[in-house]
Structure P
Amino acid sequence: MRTVARDFPDVVGAISDGAVRALFSQRFLVATEIYDELVDAACLRIFEEVALEFSAEEELPPRTQPAFHYMVEKLIHAGFLGKVNEGGKSSASLAAAPLAAGGPSVESLAAELAATEPDAAVGAEIVTLLAAEATEFFRGKKTGEEILFSPARLPLWIRYFSNANILYAINNTLGAEALARVLPSAGAEVLEVGGGCGSAAEVALRRLGARIARWRFTELVPTFARRGERAARAAAAAGTRVEAAKLDMTKPWDEQGVAPGSFDAVYSVNCFHVAPDLGFVLAEAKAALKPGGVVVVSECVKPGAHPPPSYVDFVFNFLTSFTDVKLDPVLRPNHGFLSPAAWRASFLAAGFRDVTLVPDLDAVAARYPKFFVGAIAARL
């Protein structure tokens, strides 16, 4: 069983902030390394199966293109595929032969993750499921949503979006750290957007305790919302008023019960990146804040000038909600997870004056380009 992460010295050496550095444990990094290899194995299996059915990339249904391009880049970076230069552009075709074979299988890596981190094994279950059904996606017979979010599979995501899952909990702990640094010392009122099953609220409310006077938990999916509300109420201090409501961040917030100028902070973990129109969502968040208020988002990120493809993108590139968004060459140059520069530019364009990243993501990426999680705080 793996107990030492090869990247641990590089990661801890790159993070100068002591409180943040302490969150990135050897245990967490071992799990990420196994999961990263698992995603490579799944991508290779899917790529080979797709190549057997399609003679050219152009034959793939258009909505499958983001997932295909992600897999190609991931396999090139992992050394499984070579690049093909076409008119000065590097790519890989469906006819490209794998450069490497005989590595660990999806099944063996899933078993290793389960043995190493049993509560993170749900991630391997999701990857294995997708590897088994991805050909139906590329044939155009099933959407990613149908494969991954059918009612029977919602329990997988309840387990995945949990603080017991060390692979996911890092976003919640980092987000709570960032939120603790910007909130008033007492009487804080917080609006949480896209609260899911409540794991982010759970960590933040326990961390902040009596500093929170009011926490408004919001979520759109009823199954998640019920669990999230229970988790938030259980974690809140005795004097904290917990409210729960449905909120669709893509529609005007004031029409959904969010009074303008009523919160000290808007908080969200791994949600804003799926906004079809990020500028609209940031404007709505700004309107919800009191003067001097702050938005804090904890997100998977893509730091550095040329970030390598991250394992966190794999599953979500099969979802239209992840890929079908409004792009902008500066504010949002790609779908999915954004760079620190894009987050900073988007918040400044929305009228925020002070944008801080925790940790200093560009400095970290200079030493460790595979870093993939950060929190962004933007103040009015």
Structure Q
Amino acid sequence: MSRPSKGARLYAQAERRDPRTGELLERAIWVIRDGGTKRSTGVPVTDDRRAPPEAEQAFSRYLAEKHTPPREGHRPLAAIPLADVINIYLTDCADRQARPKEVAQRARALLTFWGTKSLAQVNGDSCRAYVEEGGTRRQLEDLRAAIEHHLSEGYHREIVRVVLPEKGQSRERWLTRAEAARLVWAAYRYREIQKGHETDKRTRRHVARFILIALYTGTRAGAICAASFTPTEGRGWINLDTGVFYRRPSGERETNKRKAPVRLPDGLLAHLRRWHRKGLCRNHPVEWQGRPVKDVDKAFRHARADAGLSDDVTPHVLKHTAVTWAMHHGVSKEEAASFFSTTVDTIERVYWHHHPDFQREAAKRMGRRPRQKPDRNDRNDREQAGTNEGNVVDFSKAG
């Protein structure tokens, strides 16, 4: 029985050398594999765990070129396949996205459901059916963007509405200081177990460093894992001299997931300089055996279990924790929004209730008695109701 196809994907092809002379025959390069097809992107491999933006863009172009949709204007909706709409969007817009590979992945998910449908079949019922089958709000947002692009290019005339599910509730989970300490120590002290016995291999200390950076700066996991200690194309970098973390990689355009520079707190900067000086992390703040890591998800889950924390503690919870702690310390909304690279509206809507000034003035004023005496009619009403003047309830007599 033949092995099922994995579909189109990027693959880091290793270099080839002559076995006798050691002469380099073919350099390591990113290629696109699609069944029996293999196409070179022309992009050399510098990190086989993470494809650079140039390779991802070539991959998006390949997906779009597999089918060249017609671009005639003003056809009826029933005659326009959604597969064409999505492919046009990939061709025209994917390269301009911050993460074109993720756009292509979401497009493949859309095509499994919408690929055989036409524009005329996009309505509330079909959108809800898509969500029931496992589709996400983010994927439907891409579908909406694809349809709007198709309309703006003049390829159809009618308005087509993509009905989105309600946004999920903002996460309320954050770590206490004790929980955070348990998590850090669980990762730092862990020793690899082989044949039932602990060894001297400390294989999760890079996770401990990741946790500390996330708790001190509230930076997203992807930006931390991709950071370097020197300016590198496609990576953010930490300047150990000035103490500034440039979270957005050079050449990457700004998106809703903001990555503004952040000044490192003195304690974290001291840690980073010491780790770098001792060779614990030579080129990247979070690295494994001298190489950058793509993510820490698996090792983080193990550290979380060792710390006795619940499954709802994810790497992203560290960002929520950092912002919540900042509120506890009385940081202003404007300063917090700048430091954590978010908006004042988000700080106020999601985190402000943790701040010591939250509704302080309103609560203070609501606890006072009115300064002005009530008029005669109002006083008579109160006396008839059997209440004390100026109070709705006399708490001193309450059980």
Review point. Computing Rg/Rh (Cα atoms, Kirkwood Rh), for residues 278-357 alone gives 0.98 for which of P, Q?
Key: P
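Determine which structure produced the value 2.3 for distance in nm of label points 7 Å out along Cα→Cβ at positions 70 and 326, calculated from the coordinates; the candidates are P, Q.
Working: P: 2.3; Q: 5.3.
For distance in nm of label points 7 Å out along Cα→Cβ at positions 70 and 326, the value 2.3 is produced by structure P.
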Study note, to complete from the structure: Re Rg/Rh (Cα atoms, Kirkwood Rh): value 0.96 computed from one entry in P, Q; matching entry is structure P
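Given a value of 16 for relative contact order in percent (Cα under 8 Å, 6 or more apart), calculated from one of P, Q, which structure does it belong to?
Working: P: 16; Q: 10.
Traced to structure P.
Bear in mind these aren't lab numbers, they're just calculated from the coordinates by the rules spelled out. Note that the coordinates shown come from a computational prediction; the quantities given were computed from them, not determined experimentally. Cβ atoms are built from the backbone, for glycine too; each structure is taken alone.
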